[in-house]
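See the structures that follow.
Values in this text are rule-based calculations from the coordinates and carry no lab data. Only a predicted model underlies this, so the values are computations on that prediction, with no experimental measurement involved. Cβ atoms are built from the backbone, for glycine too; each structure is taken alone.
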Structure 1
């Protein structure tokens, strides 16, 4: 795929990047080479390769999601915490509206 100077200028404009004429001229062949390489990757047969999310296998260590009943170290202190809030609404911190 060939990218010309006008296309690079359009991309720079969309990305709000200021580029000089020399930079535009240097960037056009470089972007063309990158896109040629991406097209070359598309030609590789990956039909027998299983999709993966990482190079090494990752296993998440999960724990039970329980609320600790001890009032000093765990939950069960909602009312005490909300007593310090300037505005509490329905068991949550009340905050001013940000988006209109």
Structure 2
């Protein structure tokens, strides 16, 4: 069975929490917490809130904390918060103001 993916494009703004059972891909503005199995953000995304996910790939701006097994921070990311993860990778060029905690 194919994985379900929810896509939020750059013209979308959400105020409130998002809960997705499978995969969320976003390039939008979100003011609220995100809970999903997999989360992928892109360069134009601006998220103010926490992310709870088993697998996170960040490419945009995040002000909030991340609780995830695997976190990948892309070169286009700007992250301000606490990362609580088992596996962390960071590309050159990412802007970070973080505290990382390995669980």
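Here are some notes:
- If mean count of other Cβ atoms within 10 Å over residues 22-29 is computed and equals 19.8, the structure in 1, 2: 2
- Percent of Cα pairs over 16 Å apart - structure with the largest value, from 1, 2: 1
- Test item: helix-only ellipticity at 222 nm (-39500 (n - 2.57) for each DSSP H run of 4 or more, over all residues; to 500) calculated as -11500, pick one of 1, 2: 1
- Computed 1.6 for distance in nm of label points 7 Å out along Cα→Cβ at positions 38 and 62 - originating structure among 1, 2: 2
- Distance in nm of label points 7 Å out along Cα→Cβ at positions 6 and 78 - structure with the largest value, from 1, 2: 1
- Of the structures 1, 2, the one that 2.3 was derived from, the read-out being distance in nm of label points 7 Å out along Cα→Cβ at positions 14 and 46: 1
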